[in-house]
Structure I
Amino acid sequence: MKVTNIPFKNTGFFSKTMLDYLEESPKTQPFYGNFSNIEGFKKQLNQKRSFSVSHRQTLVSVLKEQYKSSKVSEATQQNIEALALENTFTITTGHQLNLFTGPLYFLYKIVSAINLCEELRTQFPEENFVPVYWMASEDHDFEEINFFNFDGKKVQWNSHQTGAVGRFSTEGLDHVLEVFSEHLGTSKNAQYLAQLFKKAYIEHTNLTAATRYIANELFGEYGLVIVDGDDAKLKKEFVPYITKELTEQFSYTKVSETISSLENDYKIQVNPREINLFYLGDSLRERIILEDGVYKVNSTDISWSLEGLLAEVNEFPERFSPNVILRPLYQEVILPNLCYIGGGGELAYWLELKSMFESVDIPFPILLLRNSVQVVSEKQAKKLGNLELSIEDIFIKQNNLIEQKVLENSETKVDFTNQKQFLQEQFVTLRELAEKTDVSFVGAVNAQEKKQTKGLENLEKRWLRAEKRRQQDLVERITALQNELLPNQSLEERQRNFSEFYLEYGADFITILKENLHPLQLEFTLITL
């Protein structure tokens, strides 16, 4: 096994927003608090020490209830109990309830959280640190989560249920298991994966319980604590902020102000609504809107006066669901959290939220870009060597990579740079002559220069196409290998499911990630297995 780390920017897959954040650019600094390094965590600990004791007690009580039907590891049990202590803090990552965990980076997020907790324990031995996976059980975009990719095939669950996906019945997933099992084979690892799917989705009645089971099975031994925010007791802690949102629309005001500054340099990830709350029912999650002094649930007949709505909030807080803007605040209100670990897109929208947090005196968490990994098999590494490609070369745009290698391997070196330079020099002289003779000729000279330069460029392209045909075997080998490593010309962690790697390496795959991912290193990891 070989592990290589390279800067995120060298992959070409990370946004300007994230690259500037990682480099602590002055342009991004107004939009976050403490940076993701040890000094930042020291400051964050001091800011979060005042976390409410009563909120801790509620959290522990809720977690014990949520885990009542689960097999709880000793490490997780200890972490749940420790959350009642004033010197215990969480490191949190979140993810949708994707079928069978969805994209591979689900694992990287959670391993990042677990490993960061371990590193912080060595730096701050007087404190306790608990890794948390926040399940996005209240999301309602089923099309985003109802499938996963396995060996180039899409394994999909079709359902007509509506509302928060965490409440979806797992009925019908037995048919998905049948399809998935056909692709798995009969090895020991294949049998484990089939059993994991079965026990999660056939033996649990809803998607939240099924997802908790999988995450607990894979990471329970490391003390991972799984939180479901769709809970009446937790929502009760959030009532003051729900009330403020309904009466003042504070999140819209603050986030809009931030966006007006942030958009000068960066792409905006999400835009706030005037009210950033949904109304939640068994098969319903719809926006709350305000029209002519009346609060309504979009696409329904449900409505209230302000007084009636606030009474509903106090009596049934579980019916109110924060959207993408308010969910981070909800998380930070109920968790003694120091840091949120997410992907580039997630952290980009967190950067919009700092002033909103400040307006309600809740500490803004440290933002940490999760570990990203490219797995390269020994066979693929050998192919790279045969092609005289470095492991970093796989991130070069495919056309550019092919051109580069074709030129390197060409017996005839064709480079029209000198001819182009000579052409430019000749036309400089011609322009001077035209200006002295008849200035109307200058346009004709410029047009002729453009035409002849274009002609040289076309000759180069024709030669390169001919050379690619001559070296067709090389072109095909490079194309095939890069497509293996970067399916759909995207990072494999966004395309593949963990089951492909578990099938090959078994539980060792998670162990390898656990031993080799270093969250505060802030680099992209390549692992050759």
Structure II
Amino acid sequence: MLIETKFGTLRGGVEKNVLGGEYLSFKGIPYAEPPVGNLRFQDPQPWSRKWTNIRDAIEHGDICAQFDRIISGVTGSDDCLYLNVYTKSVENNIPFPVMVWIHGGGFIFGSGNDDIYGPDFLVRKEIVLVTINYRIDVLGFLNLGLETAPGNQGLKDQVMALKWVKDNISNFGGDPNNVTIFGESAGSASVHYLTQSTLANGLFHKAIAQSGTALNPWTHMCENPSIYAFKLASLLGCESSDRVKIVEFLRTVDSIKLITVQQKIITKEERLRFQFTSGPSVDSASKNPFLPRPISIDNLTEIKVPFLIGHNSREGLMFLAGMQEKIYQVLDLNFADYLPPTFRKWLIEKNLTPEDLRSFYFGDAPINSESAIAYADFTSDVQFVCGIHEVVKLQGSKNKNTYLYKFSYDPGPSFMKKVVNVDKPGTCHFDEIPYLFHMIALDMLGLETPTKNAVKRKIMERFTKMWTDFAKTGNPTPSKSELIPVTWDPVDDKIKFRSMNIDENIKMEIITSYEERLATRRKLRNKL
């Protein structure tokens, strides 16, 4: 399949859909100049070169250099700014709505490739799917407070990809005036960041955030992100205190070595707080800042486009990975010290204390391996639900096109539970992804795909129907059917939220905001 673009002719492929039929695939399309040499740590530059021969778009482009936990080594490179386009047809009388997927991975790993994010399930629904790579870890977020290394390069890559979509997606049968951004985990936080940055104005028309917002503690670096750059440079042999010299030095280090050494700068305390050494930060030194000031509850901007947001029922199960009795003991003895700084600030603002929090989850019992489920619920709420609910509170009072969900289906073993070696009940972080994307990686772990199980197939059909209907209309349930027998009502209150519970059966629920749940428990305890 040949497509004419303003840069030349692309040759894509025709691939078999696992559910039957075929789809068109265009992989490894460059959307920006390779950020190599002097462009490392700089803002992305738009791709502007024309190719004279037909360019193959059959294979994925390279991914950003990162530590691969499967091979326990570093893979990828600097040259990673590529995207993929999938669709049933490029010759549509009416252009298809466009859905742009932003992958997760804590801003330190991941890609948009189809080993995890296979397009099979979504492209059947007459949308054009775009998946992107962006710079991650130190390559995507180095912030030395300099114009030459201002931070947020990875988020600006996402903006550049959206500009490419606006300018080029009509060549692939997509509608540039109906673009939905969606993502999970760090991709979800990215979606929220994009709704808050003026750089992304007008580049999308709807947004879906799955398990992450800019208010979650793990989605931003500390107030002085340059300390990590100094640590990294020191470990690599550059002891200079001159920021300009440091960025010049780091540009000369091979990306594989850079990421390998980057793994060593995080402390045990930071790991226990689930704090990353790379991620979004204030980039006011940039000529064109993505985030000129910190995002907080006080300065959060209303999302004016239709917005769908939610989380899984027990996100924190993944944080049980590697937990040992001695780690529980450290947390038991120093509970308040291991609360994320931004969350401690939130507690103070709500007239709550670390003691209130501990009592809410653990009562008077010690924190140990017997309280693993309570610990998973604690980390779920602190790291995910609190920030999500704060965003929903603002939206509930401002935007009548905001939809909240909780994904609760738990079939037992799942991809993420296998990866982190956890077998506790609940729906873990990432557990919704196999119902949106065909994951080749499931076979590697001997897990059943939605194509081979009736209940999972029904959930997959519901997920993809609601998500693509939202992309098409701004409403996840524009009409009822046997598959979708419930109307998904938008949020309309700041304390009591209307929420869709997505389980083997779907139903609308009224849930109480996290802040109100904590406050109510404290009031009851004080009366005793």
Structure III
Amino acid sequence: MESTGITVAELVRARWGDHRVGLRHAAGELSHHQVTAGAAARAALLRDLLPRRGEPHIGVLLDNTPEYPLWLGAAALAGAAVAGINPTRRGAELARDILHTECAVLVTERAHLPLLDGLELPGVRILVTDTEAYARLLAPYADATPEIAPAVRPGSRMLLYFTSGSTGAPKAAICSQGRLATAGNSLVAHFGVRDQDTHYICMPMFHGNAVIADWAPALAAGAAVALRSRFSASRFLSDVREFEATYFTYVGRAVQYLLATPERPDDRDNPLRVGFGTEAGAVDAARFEKRFGVRLVEGYGSSEGGAAIQRTPGTPPGAIGRAAPGDDLAVVDAGTRRECPAARFTADGRLLNGEAAIGELVNRGANPFEGYWRNERAQAERRRDGWYWTGDLFYRDAGGYLYFAGRTDDRLRVDSENLAAAMIENILARYEGAAAVAVYAVPDPVAGDQVMAALAPPRDTPFDPLAFAEFLHAQPDLGTKMLPRFVRVVPRMPVTATNKVARAALRHAGFHHGDDPVWWRPPGTSAYHRMTPTDVTELVDRYRAQGRDHLLRP
């Protein structure tokens, strides 16, 4: 997706004088004009606080309060970049994120001040939004108009957003004003966003999804945004009705949490037109539409902007779509760099040749990836051999439609066969005794991996090992090597701050740590048994005998 010549700053300024409702939140409403005025005041403050040279950065450590979009607008006008700071980070990791992105100013709130206690943040000016001192600081700029800094260009940095990863420190991906504005306009056209719409931002705004897929199209179309400080499944529907929301975005397991709430006869009585996101899965998307009357559109755009897939009319069930215009996408074997063969399906749409068809999605053409901040090694890895490597697993059917199969980090190797965790999850999601499932690898005692699943039963429904085993046996597309060896039964699926499954924590616990019950199939059996301390001891001894017990250590 090539960047257009427009900037986010111009989109912000365009709302000046628009007195329709522009922002809805728990404490009230602001007009588009008031939002723009608030951004202008903060931009004027920034010009006095920030260094005069270069493109300065500001860190934003906030929940989804009205201050967040005001500071996004301010940064755009002032020619600064916003680094979204994750409030679930702690101590040295949190300090590292702030210092790595070279934030001259950190905007936060009183609720998050304890996170900063004891951190050394030299040269960082801290603004606390819900204080009298902050109000006094802003007061002299109350009459500011939305002036765009002379240095602002489409290529000016706008966002530094941290991408999640299973290993190492998170990387700060760069997004320019032009790319963000282009993404907003593209989604406006794709979803027919109207200026009378309201976009409900319930995903955290420190993450790129909420800003790129929710805030930006609303800004481009002149639609309102509605904010919930933190995602709440139990309050989602009442918020949608209160805010008259017509559009929302989701990430990861948010849809499963919504489906796990108690059903009500008026669930379909809501103003939503569409939900847009990733990783809901075809089974849960169908359940969501049936229950709430709202279509979910699964999309794909790599966090860094290097590849995008667009859903078009005629896209088969379960597929995301085809390559966006300008992208030359291919599914390749990372070892040989050859394209994987087309996927083959049963009559009812189940994948037959996953071992051969699943590979990494690459973009062999020009792409708008703008790099990582101060991380040349990761940048080079992403752009290997002139291609953009997404780090995501896909398969492609004979018609060119692409299907998501998980992260490359989530690939398992069982008995010398490569398996994608997402493929197994899609099958397990059919089980009515599971409100949420996650699949991940644990080491095999001899070589490779074994399949482990975390399963969260519906409320007040105990795990039934016999029913689960019978369900697995009845799935024609569940290969014998896909069968979970271990099942951890959790009351609630552990997730990251962006509602993605916390796989690193699950892998860390394995089958031998944690307080949740673990069920397993002893070798040579098909029934699940509750693991006992004796089972764990004997199994760990098997690893030790093969010299692989070190793989079990935290």
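Across the set I, II, III, FRET efficiency 1/(1 + (r/R0)^6) of positions 174 and 334 (r between Cβ atoms, R0 = 41 Å, to 0.05) reaches its highest value in structure III.
Out of I, II, III, which one gives 204 for volume of the Cα convex hull per residue in Å³ as computed from the coordinates?
This value belongs to structure I.
Look at distance in nm of label points 7 Å out along Cα→Cβ at positions 326 and 430 for each of I, II, III: the largest one is in I. Taking 17.3, 51 as the value of Rg and Dmax of the Cα atoms in Å, for residues 14-261 alone derived from one of the structures shown (I, II, III), identify that structure. It traces back to III.
I, II, III: which one has relative contact order in percent (Cα under 8 Å, 6 or more apart), as calculated, at 10? Source structure for this number: III.
Read the figures in this text as sums done on the coordinates, not as results from a lab. Source: prediction; values computed, not measured. Cβ atoms are built from the backbone, for glycine too; each structure is taken alone.
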